[in-house]
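The structures come next, written out as structure tokens.
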Structure 1
Amino acid sequence: MLSINEIKRRLPEEFIEELYDNYSPVTVDKILQGMTDERYVTLRVNTLKYDIQSLMRYFKDRNIKFERVPWYDDALIIKNAKEKDIQKFDIYDKGYIYFQSLSSMIPPLVLLPAPGDRVLDMTAAPGSKTTQMACLMKNEGYILANELDKIRCERLKYNVQMQDSKIIEVINGRGERLGDLYEGSFDKVLLDTPCSGEGRFIVTSPLTYRGWSLKTVNDLVKMQKKLFASAVKSLKTGGTLVYSTCTINRKENEFILDWALKNFNLELVDIDIKIKDSINGYNEDLEETINKSMKILPSKTMEGFFVSKLVKRGN
């Protein structure tokens with residue numbers, strides 16, 4: 001186990017300074033410790049093709065050790081195998097399972113699309129959350145999945161097909177334009193926005209943080225606001241918007257929410273899911289309700305993540 005001082009030495013200096021600006025020293029230590037090790041493999045069963053009981057029997061027969069996830073019946077934490085090991089099984093080739101970070105599974109569960117809903121996934125590739133929502137909707141309704149990058153869009157199409165998600169339409173376009181194209185069209189919108197990815201940092205893997213800089217964070221904030229405005233415009237009155245990121249700084253999370261609540265007719269609402277390694281959004285000098293958002297701290301099982309749930313009010 002690396003010491004806290006060694007972790008600080010390896011990570012970008014400005015990132016460490018930002019952590020201390022955002023959190024107490026005790027929480028900073030917890031975050032840094034959560035970035036020291038490679039995380040367990042986690043996955044969910046594709047309920048459009050398979051079920052969790054059959055999957056658990058399958059793994060037990062092959063001596064794959066796992067743990068259930070207390071807040072999601074369809075997810076497992078794999079304790080003694082890597083992705084490459086499980087990819088050799090036929091359940092992978094058949095699309096019965098989907099490798100996905102536990103933190104990544106939370107936004108769709110918070111949005112909770114129901115069968116028959118019209119849903120927009122604004123930045124959808126590679127399709128983890130998109131296909132998860134199709135499962136939650138039992139392949140009934142409609143999901144518009146947008147992705148800007150053409151190569152990632154092709155990956156999204158492939159995963160949608162593999163998972164047998166028949167209600168998903170994939171498009172390749174700019175998310176900030178969707179509000180004008182689909183004004184007031186969706187019951188629910190998922191904006192899991194591109195971000196600086198701080199929640200995915202692994203100290204022993206420099207590739208996870210080599211591209212990080214404060215300039216990148218500030219540039220991303222500008223884009224995130226444009227996407228947020230587009231998401232609100234595409235949403236029906238009374239509809240639900242989930243805004244999430246895989247980063248942990250306030251600029252891309254709490255500050256974005258504060259800006260949105262002051263510029264749009266939105267209400268931030270409670271998140272019902274209880275996650276062990278999570279804290280409330282930090283609302284000092286911001287809108288009082290910011291603490292209804294959830295920030296997940298990185299750990300052996302979870303990536304760092306931010307999740308918030310908003311409802312669009314009438315004029």
Structure 2
Amino acid sequence: MEKVKCLIIGSGPAGYAAAIYAARAGLNPVLYTGPQQGGQLMITNEVDNYPGYPEGRNGPEMMDDFRRQALRFDTVIRQEMITKVDFTGPVHKVWSESGQEIESPAIIIATGASAKWLGIPGEERLQNRGVSACAVCDGFFFRKKEVVIVGGGDTAAEESTYLAKICSKVHLLVRRDEMRASKIMQQRVMNTPNLIVHWNTEAEEVLGEEEVTGVRIINNVTKEVSELPTSAFFVAIGHKPNTDIFKGWLDLDESGYIHTKPGTTFTNIEGVFASGDAQDKVYRQAITAAGTGCMAALDAERYLVEQGL
């Protein structure tokens with residue numbers, strides 16, 4: 001049994017920001033990185049919208065900057081997953097994949113969310129080379145070019161209209177004959193002149209060797225197969241928060257995102273705080289994740305002081 005004052009579950013901008021603030025506050029944080037140290041930014045090529053990096057930064061390099069800054073203040077970082085939790089009582093228990101049991105009165109959750117992918121040929125191979133799950137993050141690199149985006153919900157509608165502002169032409173692939181998006185978002189899509197909706201259409205393969213050059217598509221009604229030339233392929237079919245181990249303990253919404261008290265990172269369990277994309281299904285940006293990581297560390301520090309710990 002190991003006892004720590006502040007335990008952080010997950011890395012990425014939220015986890016590392018929480019670690020930096022918690023360490024500077026003397027909370028001696030221990031951070032478990034999870035399966036992907038650095039989170040979603042580890043599969044992001046160029047990050048141009050994070051303040052303080054005027055020339056932009058490679059995603060993995062940025063996360064290494066965050067990690068080294070957390071280490072500078074003596075954060076203990078372990079490249080391992082937390083696989084089980086027990087949030088009964090004032091002191092919470094968790095177990096790592098190696099079987100280590102850890103007790104902590106303050107736990108910060110920063111497990112993030114994972115983009116949903118189609119699983120088609122070429123999709124994984126060409127990630128960071130034209131395939132992306134974040135139009136806001138990567139659309140800038142394809143300005144004035146022709147792009148393809150997949151999805152039928154509000155996220156796809158929002159991201160396709162965003163792309164239409166900077167790209168010459170946007171092809172939106174919708175697998176049914178209608179969109180799931182809200183009426184107002186559908187109206188925005190239909191009123192955007194350089195946004196072409198392909199109904200009853202699915203992507204079968206992303207084409208290209210070193211970078212995306214096209215997409216093979218199929219019409220679900222006519223069964224006609226064709227190819228669309230494109231410089232980028234965006235997938236906008238949603239994200240899944242990495243919160244399964246917290247089911248039954250924390251209040252989650254219907255999609256699995258953690259509920260926090262408005263204006264704070266407090267969950268329904270005292271001493272457990274949630275930050276980053278595990279509790280944010282609206283913004284999902286590195287800077288907002290880092291901001292809530294900071295909030296979680298400050299909330300945890302104040303909680304520990306109030307508890308006399």
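Brief remarks on what is shown
- At a computed 1.00 (FRET efficiency 1/(1 + (r/R0)^6) of positions 20 and 60 (r between Cβ atoms, R0 = 35 Å, to 0.05)), which of 1, 2: 2
- Read-out Cα extents along the principal axes in Å, computed value 55, 51, 35, structure in 1, 2: 1
- Structures 1, 2 were shown, and mean count of other Cβ atoms within 10 Å over residues 140-147 at 17.0 was computed from 2.
- Structure responsible for -10000, with helix-only ellipticity at 222 nm (-39500 (n - 2.57) for each DSSP H run of 4 or more, over all residues; to 500) calculated and labels 1, 2 on offer: 1
A short reminder: the numbers here are calculations on the coordinates, not readings from a lab. Keep in mind it's a predicted model, so treat the numbers as computed, not measured. Cβ atoms are built from the backbone, for glycine too; each structure is taken alone.
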